[in-house]
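Below you'll find the structures, each written out as structure tokens.
Every number in this text was worked out from the coordinates using simple rules, so none of it is lab data. Quick caveat, the model's predicted, so the values are computed rather than measured. Cβ atoms are built from the backbone, for glycine too; each structure is taken alone.
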Structure P
Amino acid sequence: MTIRGGLILSEKNKIILTQLNPTVKIIAEKLPKYYSFSMGFFINHGSRDETLEDNGITHLIEHMLFKGTSRKSALEIVKMMESLGGAFDAYTTKEHLIIITKFLSEHITRVFELVTEILLESKIDSAELNKEKSVVLEEIKSSNDDPGDSAFELFFRTFLPDHALGRPIAGTIESVKTVDAARTKEYYRSLMNREMVIALSGNYDYDGIAKLAKQKFPTGKLDQPVRTLPEQRFGKVVTQSRKEVSQIHFVVGTSGVRHASEQHYGLSIMNTAFGGGMSSRLFQGLREKDGLVYHVQSFSDFYCDCGVSGFYFICDKKNIPPVVRRLKKIFQEISAHGFSEDEIELAKTYLSGNLLLSLESSTSRMLRLAREAVYSQKIATVDDVVAKINSVNVDGVNGLAKKFLNPEKYTIAAVGPITENEVSSILDDLNS
């Protein structure tokens, strides 16, 4: 990549990065053969940036963005979206508020103007806020009813205690009920001073969009969130006993690495070999050999300053003893012999193959570019990423396995017909 007049260009991949002002940057990839574009707006503020009292307010504001502006009603916004015949979505993560769109190329100006209008001119009407609070409360209740969602919420709250990263993105019933219009408006205005990445992939007029973006975001006073590194609690056990649930949902987790870490790709490969596919140790050991579980999968979450990794499975209570024996054997074999070269090569092919297949989707390409712009100072092309994946060797992965696949470092959350003492026995058995 070369730098020219404030732009970072990749001639081969047609990637352009432009810093419009201190708060807004555009990262864009031109795909001339496409009939459409995908565009995302990524605001650098998520649930981890909230106080305990404000837990869930960013997610609530995400909902309120579609409830009317100074110029359009909520119905007019929806009708305009549907009249253009594309896709429009928004969601909140632990570190970002995100709006994503996909429309035919001819509509890009109207879509851009609509998104900037709801971002900059939302009214946050009191009556609409009360209605939307009710909707969010129903969303929280639905999540609380889901044992899988509950197990992950329980795990994060236990593993990352007294820190916003450990709290639910949507907030709690108590925190959402206390939010009022005055506080929401104040919070909404502050969000517009956060760093924003506008990501584009597909067929569009870049110069036209860059000019429009400069008009909509003429200046910016950067207000970066102050983020503290969470304390991670290892070796803890927590349960939510629910007799009405027939199976037990387990989340078993430990630390990971931050998104920009040099170990990112090595951990992703290790995670894939361990439980990321049907040939993985967990899938073969827990499901295929003895049919002990229906669902099992590992996970890795990468944040700006830390990470979380682990695995999730569901099983009948009667299957817990053989599951624990099988898990113990899997951990012992990995500790003694590590992953084989064949396993690592298969995992690398799986990851790079999925990456390359995702290039057929402009939305996937746009999301990849956004992640690069949000978390990295240098924008990695697809070729760069594939090269990094292929550069990881067996020794590197097995070195990570010794650190991250260690039962003594796991915290366990379980939801279902089980007690805390029974889960504590599971952890003891894994460590014996």
Structure Q
Amino acid sequence: MQEGISVNRSLSKLKFPATTVIGSYPVFPPAGLDGPRKAFSEELEDPVETTIQQCVRDFVSAGIEYPSTGQSRESFVSLFLDPAHVEGIAKIGSETIVTGKIKRKDPIRLADVEVAKQIIPRYYGFKEPVTDPYTLARHCRLEGSPYANLKELTYAIAREIVRPELESIQSYVDYLQLDAPYFSVEPFKDYMVDVYEELTSGLKAPVVLHVCGDSFGVFKELTRLKVNVISLDFTSSDRLLEEIALRSFEQEIGLGCVNTGSPVVETVTRISNLIRKVISKIGDGRIRFVHPACGERNLALDVAYQKNVNLCLARNEVFLGEAKSAPSFSMSESEYDPNGYFLIEVDSQTRKIVVSFNTYENFPLLRLQSTSGEKLISAIVDSRIISDTQYGKHHLGYLGYEIGKAETALKNKVPYRQDRPLSLPGIY
């Protein structure tokens, strides 16, 4: 393992499936992470790096415990057959031509994986996809190449591109993922058993095989491949579930339970019902991940985000039970924080939130201002000005709620009134 790089294995000890994504995510209009989103501009040195950071934040915010980078610089086929990174490849229009012996020149995903690794919290996992060699070979034209057929080219791509790529990123991730969409639409090639044996042997990180679409007819063959998890789409039909229930296999299952081909956001109930149906057939002990059925690149950004939120809520409902309803809460004056009260205001000229902590004689003991609600709350906690009582803890919760409102009002350029609802555009 490379010096200074640590991967998080602790999540694998969970007694229920972890949430993850398959890989791709809608593109964010790039901008500074703390500023409004803008159109692409030449001012950004690397817009892909910026949107990777945004994707990871979206995944984590939604509750995805094993996020990915979410972005790639080209399609996941073109990326690994780019002449800039691979010898023996030429591009003529939309075609990929094999012109000589194939060899990877340099790492393809490593720099972007490093970017994502810096953003992912240390208590989360990391799973990153790489395109499977047969899929890459299927997109190449062989005429005039040194490879006699698709089989020879698949072996060459596995050895010269995919295996080195897996090795280069394995120290940064908890799971490696191989994406193989053709497995569900073409007759299975027996030589893929040997290809995957060679491809995955000796890797440090466990391997997930993702096959999108209805893999009913090929599942038996997939269990022959040397992988740790078989990640499948259970939204297509019930045939796959019946097929899995009939088979004996060693791998764990990735449960794709959100349809990424539809713009409709499934309800938590609908997703949880599908999870329960799968559990009833194959048992919950065999499920390693709960995830969308495929990549989310073609969805609207807010749709993809909400699908991931509902997926995480459904996983929790199935395995942890329904969340408890919070009891109603109100405080009498005798229960107020004995140290004082907060006054929160927004200075529309300087565009800052101003927070005062006053005694009950209206003398300010602390006054702070910032555009960042997080900085204000951290400074107030560090000041220890709130009483160390149960009342003080309630007061801190109230403070976070009101400062969050103030920051929202500031960013949306609407008036802020303490203890009153916000009037946001389009919300009545």
Q: Could you figure out which one of P, Q the value -1.06 for log10 I(q)/I(0) by the Debye sum over Cα atoms at q = 0.21 Å⁻¹, for residues 88-159 alone was computed from?
A: P
Q: Given a value of 21 for relative contact order in percent (Cα under 8 Å, 6 or more apart), point me to the structure among P, Q it was derived from.
A: P
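Identify which of structures P, Q gives the largest calculated value of mean count of other Cβ atoms within 10 Å over residues 352-359. Could the numbers behind the result be given before it?
Values: P: 13.2; Q: 18.6.
Structure Q comes out on top.
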Q: Work out FRET efficiency 1/(1 + (r/R0)^6) of positions 344 and 360 (r between Cβ atoms, R0 = 30 Å, to 0.05) for each of structures P, Q, then name the structure with the largest result.
A: Q
Q. Among the shown structures P, Q, from which was the value -13500 of helix-only ellipticity at 222 nm (-39500 (n - 2.57) for each DSSP H run of 4 or more, over all residues; to 500) calculated?
A. P
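Figure out for me which of the structures P, Q the number 8.7 belongs to, where mean projected area of the Cα convex hull in nm², for residues 248-375 alone was derived from the coordinates.
Only one of P, Q returns 8.7 for mean projected area of the Cα convex hull in nm², for residues 248-375 alone, namely P.
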Q) If distance in nm of label points 7 Å out along Cα→Cβ at positions 24 and 232 is computed to be 3.7, which of P, Q is the source? A) P
Q) Comparing volume of the Cα convex hull per residue in Å³ across P, Q, which is largest? A) Q
